[in-house]
1. From which structure (1, 2) was distance in nm of label points 7 Å out along Cα→Cβ at positions 122 and 434 calculated, if the value obtained is 2.2?
2. Output the label of whichever structure in 1, 2 has the greatest value of mean count of other Cβ atoms within 10 Å over residues 10-17.
3. As an exercise: mean projected area of the Cα convex hull in nm², calculated from one structure in 1, 2, equals 25.5. Which structure is it?
4. Tell me which of 1, 2 gives -18500 when you compute helix-only ellipticity at 222 nm (-39500 (n - 2.57) for each DSSP H run of 4 or more, over all residues; to 500).
5. Could you figure out which one of 1, 2 the value -0.24, -0.74, -1.04 for log10 I(q)/I(0) by the Debye sum over Cα atoms at q = 0.07, 0.12, 0.14 Å⁻¹, for residues 130-369 alone was computed from?
Structure 1
């Protein structure tokens, strides 16, 4: 019988997370008020999602300037390119249903691509995976793609049949393409036998209760939707609403804070991986797959990068995967269309998300969302789940403690891999337990293991003459044994409470 290495689920151990976040809500409201003033935004609605619920929401300004109507949680805004994650989710649902494979060539489902001239003779046909991850080689196409939102489906087919140009060789680098996601909309149609809009309604919107989310924003009664504006000479000018069409897969959805909170909660609910019921509407593993970095996004020093403190960005499947300098793993997507800007972001390991919708063309509302996340962190509200130590790590800690107290060859053989004896580098070599005992003296206390994974962790031991950190990494074979271990003194000024 194989030894079980995983043990217990990462969990939150701070019962006052809600209270901590509540303390900074005046600040988060001010962030959006200041943003709206700086960028001349008619109206903004935003929400904070915590543990699957809309924990806080607020709105600023006007949904419609002429009538003076105010936005709220149920005001419908265009979400623009945030739509891409819904299209990607639809593709993964079809993959999970066995109706397509991500490495299938797109031409299998979109025959209009048959005449496509690839950039080199050794370039394989564009795959669904490349379209999902923005690595199809198609040229970046903002705002051209925005203006084609309502393109007739038949005319779109004719456009593809006439050929499209490549900027890069498919599969070699990231480049953002609205056209690529419009093609994915046709893939959904071909693989499922129904249009993307009806597929998403049936498989995503209805199951999770997104009752106000629609592809027909132009048909929503004016009293229920935000009017889109641009700024000309310091004044707000209405942007005519764009109806849904062939490019809807890249940016056609309109939604509300209430509905998007449910959508973000669905994504947050995919973490951590676990054994309990996986009833959908999509596999948790597929949601996590969407959030992984599948293609590196090149970044260069700029004001936005400095303000958002991102260390690394990558594109997943319809989502951006970020490693933040302070907050770690974050998942997001922005949206922008004539008249609207939006951004959603969540931290899977913290159970927190923020979404914001605004009715002004092409403004960086991501900055306000990220500033809100920073404020939540400053309040102490961003608390990551605690990963419990696996049984094997606890067993190894017990064995190392026993060996420190009294050396035993049989215990050492069961604790350390044979290859460990071969590491002679100062930082990795076999520890001399006699030397350690001579340096530190008897054990006073052994602190709990802090797990970095099921097979990696560290703990501190307090001795008569100091404190040391023991850090171990176990090997891949079973039964689990230590492949290397480091023992380092802990400076007195670094010590906290046990």
Structure 2
């Protein structure tokens, strides 16, 4: 793969990703994190704060969809260029064609073709990949005592820790690699890398202690309320996800070349330690997820931080001709993705009218028509929805906050931080719904309740209009249940404050 062809592919994919980001409205998860950026803090309900900080910086310039998605739009290009730049040090035996071929695999990895959406994984992937590359550089230069690369790996790992808790898996891979190498320098480097993450971990503990331990409660308690059991379906789904992200041809070629000649595997890196260390970074996380998949469904986006390492590892096991063929497959597969996305984008929305998600699609794509139906109430009424994803999506499009009315779910709890229900006592509240309401659920909390509906693109939406909100009744009927379900904080966790109990249940601790 020549540098010129790589540059052409990079340009084409950037144009495609910019177009896709421009024509796709902001989704629920994205709107959720944008609200973090609009109200930045040292922490947020369910994840560490990094994506909120990134968006806060971007929002100082513009709140347009394409601009806020820019870090994700350019991510495949940045990662590919980073890998190409790192390879001369990590694998000096590679020529330019091989380096640009490996960069092409990273650039055109299946998810990198279409994934332009803002998630907590956006900064996680940046920090994780570059931390891993620094760790591999340190492993190569281990005998020279180049501690600065271990420090760089640790500082970048701290950025990953502040992005998402799955960064711990990369830290675990470093531990596995140190155990494999069993050298004093490896252990010293691991200590340096881990020490660099301590300020980030301390900040997260400090914030959570003063905010109901919300990160802990969401990630380790509230989202796991149902009993887990062994499953055959979730491992199968995980295997399919991994096959999609790495592609069957890549795995088959790596297996075939391994059988042909084991000796050439290590010649590309000149030192076995590097290919072995790379293998740990590539496969230890996937083995961990495989074990977890026995009891839990693994999200496709959970794997993205480790895909570049696996692709590099696979490519380094291939002969030049096989690597070229694999690049051609990735180019063709990327073209199929782009064509499919374009065709789907041209279909009328009513194509999906029989799908269960149709009302959600209308809410996302036809938000202007829906907001027009709410316009008569915008000035004097508090606007709300019964689910957080829908609420923040409408809030982003309206550029005003939509509260979550009702108990909702464990995923809707950031609204507990954003919204002080006490201030709404006596106000009129309009709750927009995608499903027909049961008025009995609303009547205890208002002086008077009425409901009507309207149609947008053959999807029906309901307006529940509650006049004279009764906060004391809502506190006893809804917030008390929320407290029992989602704020039963273990007593062994030290607390300095809890926004939920301090507001609504002063004098009562949120503990079990």
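Only the coordinates and a few stated rules stand behind these numbers; no lab work does. Bear in mind the structure is a predicted one, so any value in this text is a computation, not a measurement. Cβ atoms are built from the backbone, for glycine too; each structure is taken alone.
1. Details: 1: 6.0; 2: 2.2.
Computing distance in nm of label points 7 Å out along Cα→Cβ at positions 122 and 434 on every structure in 1, 2 gives 2.2 only for 2.
2. Details: 1: 13.1; 2: 16.5.
When mean count of other Cβ atoms within 10 Å over residues 10-17 is computed for each of 1, 2, structure 2 gives the biggest number.
3. On the way: 1: 28.0; 2: 25.5.
Considering all the candidates, the number was obtained from 2.
4. On the way: 1: -8000; 2: -18500.
Working through the options, I get structure 2.
5. Working: 1: -0.24, -0.74, -1.04; 2: -0.33, -0.91, -1.13.
Only structure 1 yields this read-out.
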